[in-house]
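K.L.:
Several structures are given next for inspection.
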Structure P
Amino acid sequence: MKVAFISGTSIVNSDLFAAWAVKTIETAYGQVTYKTRGEHVLINRHGYGFPLPPHSINYRANIRALADLGYQDIVSLNSVGSLKAALPPGTIVSCSDYVGLQQGPATFFDQELKGGSPRIANNLIPDLVMRLSPEFMIHPGKIYVQMRGPRFETQAEIQIVKDWGDVIGMTAAHEADLCAELGLNYNSLAIIDNYGNGLMKEDIDFDKFKELVKANQQKVNRLFARMLEILG
């Protein structure tokens with residue numbers, strides 16, 4: 001099945017894609033490096049050189065590249081923080097809607113009076129949820145709150161936005177917007193790597209966050225391996 005994947009640091013830390021061919025494509029918005037095997041392609045949203053922080057990612061180039069390569073269905077894996085005590089680190093969710101109020105959107109409509117209709121298609125998610133079970137329990141229908149980054153949110157910000165959604169991150173809303181503008185099907189998966197700052201009465205610590213990401217790496221590797229089997 002012809003499917004494109006977008007992920008982040010979990011790709012860099014995984015050897016699952018080590019044998020995939022590395023290619024580049026020029027788009028109207030810049031060059032994009034991607035990995036490919038068979039009918040699948042994979043983009044590291046942060047890039048394969050010096051990793052870009054979320055607010056500096058060339059989202060338009062990444063999504064344009066997938067469209068130019070002929071991909072209609074996109075599966076995204078995002079690292080997120082939890083805004084709910086009942087969604088602890090290690091939980092996998094799928095988001096069906098999002099809030100992105102803090103930062104101006106990345107858009108393909110810079111030169112025309114036009115706006116896209118927001119959506120997360122999630123056309124592949126019902127089948128993935130069913131076929132990944134019981135090994136993976138995926139919680140669908142969650143709401144993603146996007147913040148600008150690259151810093152984590154303050155405790156006061158978390159107290160404000162915790163009622164806006166279920167998880168918080170810095171990337172998915174831009175990707176979903178751009179996919180919707182081009183008519184691509186964006187499928188949301190996200191792994192919770194931490195609780196929002198102060199949510200559980202603890203300060204957030206970047207070194208501790210990196211350890212949590214590392215602890216989830218084996219689960220991410222296995223999740224990707226199963227998805228490649230299912231979507232192969």
Structure Q
Amino acid sequence: MSATRVVIFGASTFSSLAWYCLTHDSDHEVVAFTVDSAFMSGRVHEGLPVVPFEELSAVYPPDDVQLLIPMGYQQINGLRRARYETAKSQGYRFISYVSGRAGVWPDLQVGENCMIFDHAIIQPFARIGDNVIVRSGAIVSHHCSLASHVFVSAGAHVGGNVSVAEQAFIGLGVVLKHGLTIAPRSFIGAGAVMLADTETEGVYIGNPARRISHAARETI
């Protein structure tokens with residue numbers, strides 16, 4: 001069976017990380033990168049061509065490649081969501097990457113355009129939606145639900161039965177107490193310890209965490 005040909009969105013350090021992981025820890029073949037034409041700084045990245053996103057379908061049509069969009073949490077994950085939805089509307093399919101060094105179970109439910117990095121632990125009965133990133137060393141406990149477009153940073157600990165809604169951002173080393181509900185587009189800053197449910201677009205910091213803003217979209 002031939003390798004899946006993949007185009008990675010972006011030409012940044014995070015895109016390079018995705019390229020390295022796919023090259024050394026998957027059966028996929030990365031053939032190119034793509035970025036919005038306004039942000040192109042060159043035509044080559046990691047030795048591969050960089051194609052303007054606006055021209056991608058002409059150079060690499062949807063029936064020839066699949067995409068991976070490993071963007072970060074800009075605009076509370078909104079920018080990654082927008083590019084994912086645009087590419088999907090153009091007929092593109094997406095791969096997902098689960099590191100061979102991650103601790104996962106065979107029946108794990110993972111959506112499309114997801115990345116689960118090395119030494120992340122995803123326990124049984126956890127569910128992961130589309131367009132989700134779980135960084136190295138994060139722990140997602142049993143019966144957790146990560147909705148689409150979520151970002152879980154390195155070293156975060158998500159307790160059992162936690163529900164994380166769309167576009168939420170969980171920062172470095174965050175602790176979420178078991179049973180919490182994290183509202184859509186919540187932004188939980190590095191090292192925060194959440195002991196209570198969040199509100200939509202709230203920004204939270206500290207131990208125990210406190211809300212410092214009602215408008216994450218304007219703050220971040």
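FYI, it's all coordinate maths here, none of it is from the lab. From a predicted model like this one, the values you see are computed outputs, not experimental measurements. Cβ atoms are built from the backbone, for glycine too; each structure is taken alone.
K.L.:
Among P, Q, considering only distance in nm of label points 7 Å out along Cα→Cβ at positions 126 and 166, which has the greatest calculated value?
P.N.:
Looking at the calculated values, the largest one is Q.
K.L.:
Related question: Tell me which structure, out of P, Q, gives 3.9 once distance in nm of label points 7 Å out along Cα→Cβ at positions 54 and 118 is calculated.
P.N.:
Q
K.L.:
One of P, Q was used to compute FRET efficiency 1/(1 + (r/R0)^6) of positions 62 and 206 (r between Cβ atoms, R0 = 35 Å, to 0.05), and the answer was 0.20. Which one was it?
P.N.:
Q
K.L.:
With Rg/Rh (Cα atoms, Kirkwood Rh) computed per structure, which member of P, Q shows the largest figure?
P.N.:
Q
K.L.:
Of the structures labelled P, Q, one was used to calculate distance in nm of label points 7 Å out along Cα→Cβ at positions 6 and 102, giving 1.8. Name it.
P.N.:
Going label by label, the one that fits is P.
K.L.:
When helix-only ellipticity at 222 nm (-39500 (n - 2.57) for each DSSP H run of 4 or more, over all residues; to 500) is computed for each of P, Q, which one produces -8500?
P.N.:
Going through each structure in turn, the value belongs to P.
K.L.:
To test your reading of the models, identify which of P, Q gives 11 for relative contact order in percent (Cα under 8 Å, 6 or more apart) when calculated.
P.N.:
That value comes from structure Q.
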